[in-house]
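Take a look at these structures.
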Structure 1
């Protein structure tokens, strides 16, 4: 299997293209600064991921901004910090402030010359639109949790994506799903039979960060530590062919 075997790259966005963990840490600072002890980055991210995934499963049709607001309140309760609705809403609207990884825009610009690029994201349309301005490319299709009415790792998000692609003549075998999260993306992608590329942004860190751990390692077809590494590997394939 080669990168050049595919015509379409489908992407998770947050954690893969946008540095959501840094965005979370920076925008949670008004809350974490009030905790009466020092919280490690991993402790903050683990708690966030736990509450976020639970809330998404419990209220799959809830807008992502509202999900984040509730997560903020839950974190405040766990850490013993009073939280008002205004502070929670501010955090809910913080996605537009989350930074892109430094290599994302350049790598996407290169890949756009060779593939159709599609987003499959666990956010709402407005939040993704703000992030898209940091990524520098026009995606050929965008599917969000708001469109589907559920959140990854729900299989229906991938089924929805594959139907959308099939309607424009793109079949499952044409698609390489590209993502960081084993929990949100690679495990369900395996279940629907998609080839996958793991952008292992956390390769130098322990734990699973703001995503939940998985009981079993899913099958991975390609593994890179950055988007730039993936783009470079594609260029090397072309040069050797």
Structure 2
């Protein structure tokens, strides 16, 4: 499994994904789950995946390299050529459906689910900065100002942190910290999520990536953040008055 979180904010976009893939406790590997498309001055698109790794890789390859048509008779498109983020979401959804047609029956024959989910965010040309979650059926939802973040994978451990603190007006720098704290909480509570983690930060209308970083277990900032968060939680609960119930 994995954990991915993305926040689309007034000031920009933050995307964070872990890299752990496991097929049992004795078969743990590292695979990059965050793909970045950058054509400076034209587009920046980030893609994060969770679920079956073979399906995820096939879908991303189809949408980014091989290309496909949304409708019969139309020319092939990729995420490098689509004119808008909505079209990008439609294309990614069609890639999911195409891979399902190819691999779905074989998975069903082995009693395996077609398990894949995708987060895709970015900006193309003068269009809006957008963030989508694409489901295994190829349909999608979009992040809004009321709900400015989306998560896939093992999200239950990191969700309360984002829920309590993140809003559409949260600055990119603060959102980055929240995403990292959310990831650290998930890593602490779930063995199927682990370092290294990949971070991409994009500032609205820049049409170039602001930060693309792999964070490993020796990263000085992340190690300090983990310790600071643990210490802050300890101080916070200790500062809260205890109940006056008799016991």
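Since every read-out is calculated from the coordinates, none of them should be taken as a lab result. Keep in mind the model is a prediction, meaning the values are calculated, not measured. Cβ atoms are built from the backbone, for glycine too; each structure is taken alone.
Between structures 1, 2, where is volume of the Cα convex hull per residue in Å³, for residues 152-207 alone highest?
Going through 1, 2 one by one, volume of the Cα convex hull per residue in Å³, for residues 152-207 alone peaks for structure 2.
Taking Rg and Dmax of the Cα atoms in Å, for residues 8-135 alone from the coordinates of each of 1, 2, which one would give 15.4, 48?
Source structure: 2.
Taking mean count of other Cβ atoms within 10 Å over residues 88-95 as the criterion, which structure among 1, 2 has the greatest value?
The maximum falls on structure 2.
Given a value of 33, 23, 16 for semi-axes √(5λ) of the Cα gyration tensor in Å, calculated from one of 1, 2, which structure does it belong to?
This value belongs to structure 2.
Looking at Rg/Rh (Cα atoms, Kirkwood Rh), for residues 112-183 alone, point out which structure of 1, 2 has the largest value.
Going through 1, 2 one by one, Rg/Rh (Cα atoms, Kirkwood Rh), for residues 112-183 alone peaks for structure 2.
Thinking of 1, 2, which structure, once helix-only ellipticity at 222 nm (-39500 (n - 2.57) for each DSSP H run of 4 or more, over all residues; to 500) is computed, gives back -10500?
This figure was derived from 2.
For which of the structures 1, 2 does the calculation of mean count of other Cβ atoms within 10 Å over residues 32-39 return 18.6?
The value was obtained from structure 2.
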